[in-house]
Every structure is written in C-alpha cells, then in structure tokens.
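What follows is calculated from the coordinates using simple rules that are stated; it is not laboratory data. These numbers come from a predicted model, not from an experiment. Cβ atoms are built from the backbone, for glycine too; each structure is taken alone.
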Structure I
Amino acid sequence: MHLLIRTKQKTDGIGDQMISVSWDSTLNHWVHHEKDINVVWGVNNEKVIYQQEPLYPAFSCKKINSIPAKAGPVIGILSSKKTNLPFVGNLDTFRRLSSYVHSQGGIVFIFTLEDYLSDSIRGYIHDSSRQQWMRASFPLPDFVYNRIAYRSDEENPNFHSFIQVLTERGIPFFNRGFFSKWQTYLSFKNHQLLAPHLPETKLLTSINDLEHFLKCHRTIIVKPISSSQGKGIFSLTKQENDQVHYFSNKGHQTFENLEEMQEIHPLSTNLYLMQPLVNRTEYKGRPYDFRILVQKISDKWKATGVGVRLAGKGKLTTHVPAGGEILSIDDVPIQFDLIEQICEVAGSALEQVYRPVGEFSMDLGIDQSDHYWVFEVNSKPMVFDESMIQMKATEQFYCYALDVTGFSAFKHIHSTYHSY
C-alpha cells in the first residue's frame, strides 16, 4: 500500500518551484520522482530517495534549488493522545491547515509525544482524497506547532524534554504552553497602555479574601485560573440582607452566607481569580463582547479578525458552546485602532513570559461608559465561526511557517479579506 497525497503542480512566483514526494509504505520511506537531483528535507536534511516510477497521488512541496535541493516546509503539529485514539484536538483546525499547506506547497503531519523517536517521528497525514488520516514516518520537522489539548500533558516531563530537543536542534516552534490567567494579569498590569483596561483582579487565597472583595464591590466575577471558554466562571452578589446570590451558566442559587455557598460550591484557594463585574453594553437587551484572534506577522502583532459574541438568554458568558450567539461586526460600535494597540502591547507582554508565542485570542468587553476591558487571553485559539477569519488565520499561519523555515523567499497564493 502506498500513502500519497496529490496537490496541483504549480508555480506561484518567480523562482518558486515545486517537487513531488510520495510515501512508499512497502519501502517505509519517502521518495521523489525528479531525475538527476539529490533532495533532502526536514531540519536534519534527511535524504528523500529518488524513484523513477511515479506514485499517485503525489504530495507537492516547495523546492529550494540548493545542492542538494531542499523540499518543504515540513510542519509537525504536536497534539495529545487519548485511550483508543491516536491523537485528539481540534480536528477541523488540523484538516484546514493540512488542506491549505498541501495546496500551497509543504507537508503537515500530526503527532504526539509518544510518536517522537529521537531522529524521526511516526505521525499522521491527512489523505484528502479519502478524507482520512494515514500513518507514516516523517523527518524531524522544520517547524512545530504546539496544539497539545491538555494542560496535564504540558506538565509531563516528556513534554519539557521534547521542548529541550527542539531548542537544541534549532527547530522553531510556538505556543510554549497554556496561559495562566493570574500570570497573564501580572504581565499586563505594569504596561501603561494595558493597565487602564484591566479589571481589578485579586487571587483568591482564603474565604476572607472573597468576603472582603464581595463587600467592596457587591457583585463580582470568580473564574478559575486555568480554564478557558468561560468554563467554571460564576458571579456572586451580596444582597441587602447579607445573603449571597450565585449565578453561572448552569443556573443560580441564593445562600444565607459564603460559608453555606462554600459547602455547595467549594473553592480551592490559589486556583481562582476575583474581579468586579463589568456592566457590559447590550444589544437587544443582552450583553456582548469581542472575540479577537491575534497573530504574529513579520515580528509584529496584528488582530487577524474580530468576532462579536452575544450572551445567551439567562447566561453569564457569551461563549457559543454555552449558548452565546454570533453577531455581525456591523451590528455594534467598535474602536479598531484601540483594539490594534491593545493587541500589539499584549502580544509583546505575553512573549516576555511565555516565549515563543505565535498567536492568542483575546476577549474584550465595553462597559456602559464605552470603556474597553480585557476579560481573558488564551493560547491555542479555538475555531472561529467566521469563515473569513479562519481563512485569513490559515494564510497567516502559513506565512509564519515559511518565514521561520527559510522558505519565505517563495511567493504564495493569498486571498484578500478585510481584517475584521
């Protein structure tokens, strides 16, 4: 059996040449079909063997006309493993990136820490003709994209050992790890531009902390340090009779005091943040906020796209999986220049703590006085529902990969989209 993927042979620009490679499962290695040239690929310049007889469909890579010729870029996406599944993660993102890179020139494969074999990797490549993932061996890639799905995997010593290998071998990568909301807040608060856009934030270290903060602000938001997509977030309101009202996406309850609430909803210290509730502006009686995708492009941080999310009826957060709805950017007022400034400074601040960072998403809200607030920042952004944002994000990812792998001299196809 031969695992092969075919994309249309093409020339994207002056000097931009392509070479076909194929996986021969009988010989258990990759082959190319261009006579009288030596071809290497991957960070170790592993040799790709010549084979006269074409195997179809074939996979097209860009070719640098050096001696030997260099094929690529080879991009490895690091994911997580789960019982009875070879890998897990956002499969829509994996397929979208694979399809685009394959069409433009390059190879994308998915792998887990268990697949790493010192000088090679056993991973999975997407066969678009059959719409399935196929197993193959790959060289150490030119670039690694960290999309590990679980925080526990990044706490594994094997992950840190692998990151050390990437560093020692000079393999560029981004998304060193998940962000901590508390560490992110600490990295932002000393920046002159960002500080005015941060809600007062305290680490919950005791029930007394919670009681004092609630007494000062009356209505507060409590959120887990290590969650995303609004999971685990709830609000507390101290009422006139000193009762405490608890409200989350799952429902609401009223307690006689915080001690009673703690019995039903126990809070571990140092694992939660507290913030005053920001009264967001509303659209048709429901609050909304902005979901922003930010990517690093030519060493500058840019907002690739901005989506608008409306809170679901009776819901605390605007996240679509929790009942939120998608609005058009034309439905609400927005200060694009200010958002760009916030994104640029936030990206630089994140890099100081989590380097290397190549992307992140940010949740921004506007209060009743038209002031912008940074609610949340996440690494490894989820899929945006807006197709134009997704397409532009994919193109920018490819640009980044070309830049860091040495293939940026080649032009490639772009579709033109509005930034937002």
Structure II
Amino acid sequence: MLSNYQAKYYNTDEFVVYNRYFDNIFYLCEEEYKINKNIINVLYQTNIPSPYRVDFFNELGKKCNLTVLFERESSSERDSAWHNHNFKNFNAVFLDGFKIKTNTALCFNISKYLKKGLFDIFVIGGYSTPTGMLSIQILNNRKIPFILNTDGGLIKNDNILRHKIKSYFISSAKYWLSTGKETTKYLNHYGANDEKTFVYPFTSVLEKDVLVEPIQKDQKLILKEELGIKEGKMILTIGRFIHSKGFDTLLKACRNLPNEYAVYIVGGEPTKEYLELIEKLNLTNIHFVGFKSKKVLREYYMASDLFVLPTREDIWGLVINEAMSFGLPVITTDKCVAGLELINDYENGFIIPVNDEVILHKKIQELMSNGILLDTISKNNLEKISNYTIEQMALEHMNIFKQMLLTKER
C-alpha cells in the first residue's frame, strides 16, 4: 500500500497506474516463489485411472502438489487387471456420480473442487465426458481460467449442432495442451488459440522401458521359442476386437503371406466375425492371444519383428509408442494420430491408407524381406521414442504450467 505522501504526490490516474504496477510486481514474485519451491497446486480432472495416466500422475506429483479427480474407478469394457490404482505421489479422489456408458459419469460433487484460490492450475482432461462438460460450465460461470487437455483428435465433417457444441466447450479454455501438430489443427478448428496451445510428448512409456539397443535376431528366436511361437517371423498387433481397430483389414492382407510369417493379435477374445473371416480366407498363420499383463506383453513386443495397427480411427494410439520403445518398425494408417506424429515412411515404418489391405500386404512384404531396412528403422525408433517418455511428459507439463503462471493476466 502506498504511503500518504505518495498518495498525495500522484494524481488519481497516476496513483491507479502506480498501484497496479506494484500489485503486478508482488504477484510475479509470489508466483516465482511458488515455482522455485515446487509448491504449485494443480487440479486435474479425468475419467478413469488408466495405467499410463496413473504413471504420468505419479511422475507429475513429484514436481507439484497434484490432486486428480476421477469420474469412475474402472471402465466396464476393460479387464480388471488393466486398471492402475497405485497412487503414490498424488491425491486421488473418486467422485460420486451417475455412471454413463463404459467409462464416464456425471459427477455433480465436482463443483466443490472448482473454486478460486483452491488451486493454481485447473486442468480439464477431456471436454467430451459429462463431468468434463459440467466442469467447463462451472469454471466459465465462476470466471476461473483453465487448461483443456486432449490426447489427440481428427477433424470430422460434423453437423452444425455438433460443431457448435464442440466449439463451445473447446474454445472456453484459457490454454490448451496438445499432443502434436495434428491435435493442434483439431483444437484450432474448434476455436482454440494457436498462441496459447502448448505441445507436449504424449506417451505411456517410462524411461526404463525404452530399450538401449535393438534386440538381436538370435535373441528374438529364443524369445519366440519361450512363447511357443513356431514361425520364424512374427507380426504383432494389440487391441480390442472392435471395428475401429481394423483387424479385418489385417486378416485380408495376410492372404498369400509366406508360411514362415505369423500374426499375433493380443488383447481379447475374437468375435464370431473374425473367426468366420479366418475360415473364409483359409488363414493358418493367425493367432489370437487374450489379455496379457504388462510383463508378459513386453515379451511379445521383444519377440516380434514388426508391429501393425490397421486402425480406422485412433485419436492417438499409445501402442505405437510402446512398439517403438522396443525398436519395432511400425505400419499404421492415416487415421492414427500417433502414426501421423511419429512415423515417416522408410524412417520409422509406413503410413498407409485406411482399409487398404493391398497396400498393407505390400508394405508387410517390403519390410519383412529387407533385413537392412528393419535394422535401420529399429535404431531410428529407439532414438526417436527416447524423447517420448512419462518423465519427459511430466517435465514438459511443469514447464508449461510455470510459463502460464508467470504470464497469467490479473
């Protein structure tokens, strides 16, 4: 507060300017102190405790005071062993609400956490869940600036109403967290400000999970034998048996592949549709593997020679990160955001048109028959994915949070 002498010395207009100046200086010093002491209070709202999210929250919680609000404890479409409740370095809160669909809920009690002064940073981890939309509306009504995070996105031909709804919720944020250029395009399409959109490395891979060097061929053969894989060359894909994953395209592409090639689909029980397609195509080299723990899944990655994700739509596709962390060349489609961000033809694998089994067959043959290309891509992928770790993801979030706090408008 200014002294009586200073108040008399400056006229009214000058006093207001002078007073605001000192307020701002005090504000910046206060934020710098919080940043230097790592006492930033962060609130993050998301739907379920998926394994990669919990790993990320545990890492981020080392750098700030983190509270995470979960809409639900689990997803009804996932194996119970898939969820991760190992909350070490953050405060986890399961909200009370009405369950909606497979992994979201409407939680009215989130309102008590969305108040000025409770947290320095508010992050909404998804605009499309019921609780996410409710949170955005509450924050708007209370004039509390917030960050909107999205894992990815592909622009669609929305009808007018759907476009307006998306634009309302996305454009309401003060800042945006993006996983790369494709996601930034998506956010900008619905009203995000490019200058306030920050990119971070999105991943599910810890530093310790990235191989130091590619697995040698003789090691892969030993691993194949241990897993009971009789074929010499192995193509791996991972995911649930749903239409969007495009496994039917992969099966069609496997016609006339050499007998030494095996395709392993890990993640669940095949539906009648896929079993009938295998019989119709007379395929003998397709193997279905149910859900596997992270430890066993690691062995399948290490034994494989190629990873294929023929998805019809993935707003990211974390299995791409995981495959690259084991040095696997990757083939995926132009509807996989992780592929568009991480894969360059002949450098990391191939991007192919969606639903094109002819090109997929050709690219599988091209990679699997060229040992030199496989080795080069394997080294490239280990180098590239080393920048996409949970640790880097948390570090970049903190850098972004600090930048936001120091530039925050009064």
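Here is how the numbers come out for the structure above:
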{"read-out": "With helix-only ellipticity at 222 nm (-39500 (n - 2.57) for each DSSP H run of 4 or more, over all residues; to 500) derived as -12500, matching label from I, II", "value": "II"}
{"read-out": "Structure from which 3.2 was derived, distance in nm of label points 7 Å out along Cα→Cβ at positions 72 and 280, options I, II", "value": "II"}
{"read-out": "Structures I, II, by distance in nm of label points 7 Å out along Cα→Cβ at positions 104 and 400: label with the highest value", "value": "II"}
{"read-out": "For mean count of other Cβ atoms within 10 Å over residues 96-103 computed as 13.5, the structure of I, II it came from", "value": "II"}
{"read-out": "Computed 6.7 for distance in nm of label points 7 Å out along Cα→Cβ at positions 160 and 216 - originating structure among I, II", "value": "II"}
{"read-out": "Which of I, II yields 15.0 [mean count of other Cβ atoms within 10 Å over residues 296-303, calculated]", "value": "I"}
